[in-house]
Structure I
Amino acid sequence: MKVILPVAGKGTRLRPHTHTKAKSLVHVAGKTVLEHIIGRLAHLQVEEFIFITDEHGGQIAEQMKKSFPQLTCRYVVQKERLGPAHAVLLAAPYLVPGDDLLIVFNDTIFVADLSCIPELARECDGLIYSHHVEDYQRFGVNVVKDGIIVDMVEKPETPISRLAQVGLYYLRDGVRFMNYIQASVDAGDTVKGEYYLPAVFMRMIHDGLTFCAPEIDAWLDCGKPETLLETNRYLLNGRHHCHGQAVNSVLIAPVHIAAGAIVRNSILGPNVSIAAGSVISESIIRDSIINLDSEVTGMLLNASILGDSVRISSTSRKMNIGDHSIIEMEG
């Protein structure tokens, strides 16, 4: 099996945290989003991980070398932003006949048992993983009949289906799939100038290929601040780790304090993640994520996300704030 991970998105909904790094390198529950995703794939028999990157590709490679040095990785730069199907197509030269393929988009962390793939795909040509949602109008959904996908509808107005596509796909024949993407590109199957995978899958379905829509156990969105905090709460549930130092402090579970982080005279929790190198002093923090090498002094923080190397204190309010930042001061 080969795994394709398109990680070239700009992550505009997560600004300012993605101004200087890839969105998959934002921390949540003690790890980067990328580490959470790869950790769910590393047990599979993967021959090669193919990352489709942008100018932040070096950061991705550095993180992979640090966290998963045993894995074989390839990095391909998407120079033109022509959509997710175009991004996947860039991996075509690195597939050979007989390769099966797993495609994982990096906006979400999934909870699913992927060891079941061979059994689930035994009677079909591929799997388009799905999740039952109530707000079906926000998503592309799979329409299923007798266990097989018969149609895909983007943001339906009526509840024709509540099975949202989650950005996780398995193809038994990777080379054939790439040929179908190329046919879609050659035909100009674009939406607002970009190529998307549903058009490719519908071509395949019309030609008689079959796809199933197995449901994942949880779909954890990391694409915008409010959902990143929701994901942090979900992943911390039942996990309470203090690998750093907590001096004269109260920790209300669950809390994750990374090795190299220091907490002094503070109250943390619930649902707080502190990354390595950060120092928290005389503060009360709950439901928040503090990224690498930041310092927080004398603050009351709730539902907050601090990026790398942030300095914030309750002394006189002198600020140096970057583009697209959101600052809310209450009380």
Structure II
Amino acid sequence: MTGTGPARSGMHQISQEELAEFKNRRDAVATVHVLLRVLIHAGLVLAALHFLATGHHALAALFLLPHLAAFSFLGWAGIGHELFHNTVFSRRAPNQLLFRLFSVLTWSNYGYFQVSHPHHHRLTLAPQDPEGLRPPPLGAFTLLQLFTVDVASLYRRVRVLMLNAFGKVPETGIGGALFPRGSAARAQLCAGARIVLGSQLALLAVFVATGAWWMILIVTLAPFCLTFFNRTLAVAQHFGLQDSGRNYADSCRTVLLDPVTAFFYANMNYHVEHHYFPNVPYYNLDRLHRLLASRIPLPHLERGYLATLRELARQGLFLRARTSHVADPK
């Protein structure tokens, strides 16, 4: 579908001079943000380990839970996504190094994302979009896992990584189209799976060999713990919306979040703005949003995380409990 009207106004309401300013990559800001993430996670983990060692388990959980809840934001629904776009730092090398590192830490095959994500931007919500499938409704058991350990996602991730590591890739559907037999993309996919799986197994072996059992939860299982916030924000990007060509104001959703959540999410809540201008660093998206919102309508703008959950519920993301109807004895 070819975008018209609002789509072109969204792209052209920002002048080239304004866009050049927004596209400015600030290495000092990027470095501070990355170091702040590292320090927050390290501080939370060290505090948790200290209280575990001293037998204060409730205090340990107080520090461990936010570490776990924030860990998945290192991945593709967070800073890893922005690193892939090479917009965090001014040079490609640190972007790609950290993108691959965070992909490994979150059990994510960077070889897949490097091929699939550009298609998502070109074909947003079109039938060929590898990220365009509507996720199934979340039932009670799935929600329980999202608030604890998402065992189902862990199993699927490990299974796919193992299959890809052994060179097994779907021959049909979107996967077959993106990674045809004998292609460089397929070789990249399989190599990425081997590195992610091998790195995680090596870390696990070190934790077991040294008796660092808590590190299995803190590092190995962390991407699958307390993922409700990350999962719902990722789903909110496009859930309930439709392909509208390059009219991203209709196919994407922007969510206004509190500064802490927006920081860990790397401002991906400004998703309309990101799709119109993917070369703008995440730390400039808030200013871009204010300018863009003053010039074009944003029909899918949610004010706050709770408002977003209500909209996702209205769109059918959460399964409603079935009510039993008792027949009238008369």
Structure III
Amino acid sequence: MSVENIYKVVLYPFINESIASLKAMTNLTGTAGEPFMDKVEDFRFKGYAVCSDVTGNLDGVIMMHHYPETAIAIGNTVCQSMFDEKYEYTEINEELSNALAEWGNTIVGRSTDMHSRYNLKYGFSSPYFVNDMADMDKYLVGVKEIVTVPITIEGVGRYYFNLLVREVEYQASDIKREESTGIKNTHTNTLPLDAKVLVVDDSALIRKAVKRFLHNLGYTNVIEANDGRAAVEMVASEAPDFMFMDVVMEDMNGDEALAEIRKSGSQVPIVMLSSVTDQKLVSECQEQGISGFIFKPIHANSGAEIIAQYLKIA
């Protein structure tokens, strides 16, 4: 089996998107090295990994694999980029975990969307995180090959992409990264500053960032929900004037919450947030009546400006 074919078909979108998201979310520059085959018996866990199970024509696991110090450096810079403050944590805590999760979710969401656009016969699980060496053995069960690609971050260090392969049928394809742009709010009247705004996201980091951007714009009546089900309940109990809502959440996804909110009769303006740029999903949300769609990431130097563009009502 050709390393180049596995790399090109399965790994390339993840690597390409990780480098692009690294630049967008941290302003750090990453460069991919040459892919090579790791020996299964010599493979060692480095301390922190973002993982996604692969199904379909490939049975295996993709890992975005870091030494702890590299993960900490990336987490600090994600926070700094989002909040325009200096972060100097020396170990992975809740805030850095949230930052790394947001980076990982963005990469996996956009990469898997690219796979779906090119009709590549692979499925990917939602990302999950491994930081216990005792957990590594189970991922190696049945693994026949490991493809590794090192990513060098200028001035920081390295992280690695590993594709742990159990079984695979591959197909060649030319894959190029496509920039995704948001769906604009076409309304013209600016939302009044005394309006009540509901921010819905299962990431505390994103809620904190959006709330800060809103405060910077003069909107101080901001309430929060951490999943779609809570959002449906808060629309009924709090009657917000405007909403920003993530799509992919644990209990109830944002598109499902959107449908429930519209079924209840509420026409509150809703702007969706997501790193998943699936056009079918965007179209379904538009059919339910939304006031725009913001594709993540968002960060400090442009976040308030982007949010301001969407704070419009008819």
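Numbers for the structure displayed
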| read-out | value |
| --- | --- |
| Origin of the derived value 20.2, 63 (Rg and Dmax of the Cα atoms in Å; candidates I, II, III) | III |
| Source structure (of I, II, III) for relative contact order in percent (Cα under 8 Å, 6 or more apart), computed value 25 | II |
| Entry that produces 129 once volume of the Cα convex hull per residue in Å³, for residues 89-224 alone is calculated, selected from I, II, III | I |
| Structure from which -17500 was derived, helix-only ellipticity at 222 nm (-39500 (n - 2.57) for each DSSP H run of 4 or more, over all residues; to 500), options I, II, III | II |
| Per distance in nm of label points 7 Å out along Cα→Cβ at positions 57 and 73, the highest-valued of structures I, II, III | III |
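Taken together, the values in this text are just the output of simple stated rules run on the coordinates, not laboratory data. Predicted model, so just to flag it, every value in this text is computed and none were measured. Cβ atoms are built from the backbone, for glycine too; each structure is taken alone.
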